[in-house]
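Down below are the structures I want you to see.
Throughout, read-outs are computed from the coordinates displayed, never taken from laboratory work. Remember, predicted model here, so these are calculated numbers, not experimental data. Cβ atoms are built from the backbone, for glycine too; each structure is taken alone.
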Structure 1
Amino acid sequence: MLTRRGAILMAAATCAAPTVRAQAAEPFRFALTPVFLDNDAAVISALRAALASAMGREIELVQRRTYQEITGALLDGSVDAAWTCGYPFVQHRAELSLLGVPVWRGAPLYQSYLIAAADDPATSLADLRGGAHAFSDPDSNSGYLVTASDLARMGEAPDRFFSRAIFTYGHRNVVRAVAGGLTRSGSVDGYVWEVLNSVEPGLTARTRIITRSEKLGFPPFVARRTRRNEAGIQACAAALQGFDRTDQGQAVLRLLYLDGITAGEPLLFDGIAARMADLGGG
């Protein structure tokens, strides 16, 4: 016999069912920034398809211009997960959780490159004093923090050391700025420079790597820590980390020149935290 309490619970479940179905039907919002991907349509399309297939739900890829906008969207719940940079991850380490870290050339690590024109005589950062410089984003590790912290160790700051500093909001744009003579030097993601060296060798040939940083944690996939145990977030992490085991995932990895995506550990980003401390932001 159906008790009064049972009837109430059944009625409540029936009323809630449409809401549950509606929530399940909502697309999973995954944020990207052109600072990293530079609006590569083929990569964006392949990434959406691979995630949708692995997660079994519609994926809405949300693009923002800056890392600050991506971080804000994560923290206010406008997006569910994002591919961001190690610098904002460390800035908000208490609020963000890793979903995966890309593996490139056998490790979840990369470097920042300091570049100048191919015929520039500079051999170190010190030689670039007084020239114009291109950064990618103020919240980029490889495109800002590494050079800014190197300058801080020299007792300098970008606005004093360089005659002019610009933000291009794209690592490819940093390379273009230096190759085209808009700036004398630039701070660029070494992974992006190496990929460009494979696909646009004519562009990178007009630049030269002056210095390479130590190896640092590769730009990670993240979500809000308070949502880490949600089914959708867990499914996203599993999908990303399983890319090397599906045809669509492997296609994404090939387009990105990556080996795979590992779970990763926060300690991968300790080097970035150390540079933040040198800059006075740690």
Structure 2
Amino acid sequence: MKITLLLATLCLPIVHADDLLPPITQGQRVATCGHSFHVFTYKQVNEIAKYAGLDHQPVGISSIGGSTVQKHWDVPEDKSAVKQVLKTGKVDVLTLSPIWLPDDAIEQFVKLGIEHNPALRITVQEYWMPNDEYNPVYPLDTKKEVDHNATDLAKLRDATMRYAKDIEDLVRGINLHLGKDSVVVVPVGMASVTLREKIVKGEAPGLKTQAELFRDTWGHGLAPLQILSSYCHFAVIYRRSPVGLPVPTAFKALKDMSDEDKAKLNKLLQEIAWDTVTHHPLTGLMKPVAAK
């Protein structure tokens, strides 16, 4: 599977196995700050990593609905499990999920974490578009009526690309200030558009409509979209393909889908996730140019 439209738009080269850094084989200690489009990854990535034989350790979570990263930063230290664990230096990965930018607290969390563990990696999630549109206004419009099945996917991909550029510019700027590439992107939004294109083409086993990815018109993700996101995070955190791992527990919610279709859909989600993160320049999987 090649995401040719994404590659053409980003002008990225085809990536070969030799272009990628080796996988991380040691279980990672992971802390998370996020909202409802992200916090499910905390438990799901743990399960995925266990399936992969890794001693993954979730070590702290801050979950706030509809939150910017700033809202997590504003939580006092004595009430913030994430700030407390970052100060111990015993965190390998911190996952963050902004909504729209600017969000100055991203860099504040980065500075706090790096101060106590210079080897800390920080992921910034580029999430799928709420209401299927790029409308960077906060607070979000959660009551808008949206027919996900009627969405123009070419326009949605364009909207996702514009949001992705915001995230990429932010990450490049923070890394420039740090003098090293500690912050990486998890391109969940890109992966979600690819899945929706597959559904429209009839190439997503067990899924007939795009609306089957969402709990509501706003865009809260159901099991297939959540697992796709978690596979993207697993791939970035461990620089490892999830292809071939077992069907996750979350798929039990798909009661009207056959076991055969669940297995096929699971493999498709794994492939989309791996293809997306390996063809994105800021996921931390590519070898530095000088090292080639």
Structure 3
Amino acid sequence: MNYSTMIKQMAGASALAVMLAAAPASADDTKLQELKDQGFARVAIANEPPFTAVAADGKVSGAAPDVAREIFKRLGVNEIVASISEYGAMIPGLQARRHDVITAGLFMKPERCAAVAYSEPILCDAEAMLVKKGNPMGFKSYADIAANPDAKLGAPGGGTEEKLALDAGVPRDRVVVVPDGQSGLKMLQDGRIDAYSLPVLSINDLVKKANDPNLEVIAPVVDTPVYCDGAAFHKDNVALRDAFDVELKKMKESGEFAKIIEPYGFSAQAAMSTSRDKLCAAQ
């Protein structure tokens, strides 16, 4: 290389460095600072204990928000502000930037992983059904409901249970979208549905509060997998997701993660025994 060529290349490199230095930071790089400046993160929840809950005074709790609240505090964001959403509306809301993160027991599945940037696993659970005492229709699986032309199933709109039922062959007109746990419980008690499906812990929480001896829990539902959720971020906010994961990993290693979620009935070991990559690849 001659001297003239070397000078030209050095000049070009210097110009590029100046351009990069002058370029504005990407949205991904500035999102955490934006949340710090506003003092809170907007989170989407479903009000489905023990994953998420809203008390009478409006305070947000549940295992998923409690983990998120602690991690955001460690990142310099002092509070979370929650809005209740149906599962099917959460990802569109995140993509429209109405939320900063979803902390709601939104289980990882390949199609969701393609739409959002998940954290590493936080809460894991299996599927359950709530039925009348004695399980009069003999349900053990979603396929059993599909096989009975008179059976109706209640499930959250856009949730995992709705999809599992439809995939098992339950006709759309026999899958009743239920807005919340109390509504599902009342519909079952009134005979408007024959089973109500939610994750095991959510069903158990509902039954405990209902204190109704005429109910029975079927768990786990046959031929359904164990699922795990994670905090879900906008695809443009991978840097924020990565910062969240750093603190999540520290909490898992220190035992603080277990102290938050295990009183709600979740297993810290279950979340630590798998990974985002495995869950997002599962079919």
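Taking mean count of other Cβ atoms within 10 Å over residues 137-144 as the criterion, the top-ranked structure out of 1, 2, 3 is 1, with the highest value.
For distance in nm of label points 7 Å out along Cα→Cβ at positions 73 and 105, the calculated result is 2.4, so let me know which of 1, 2, 3 that is. Checking each candidate, the match is 3.
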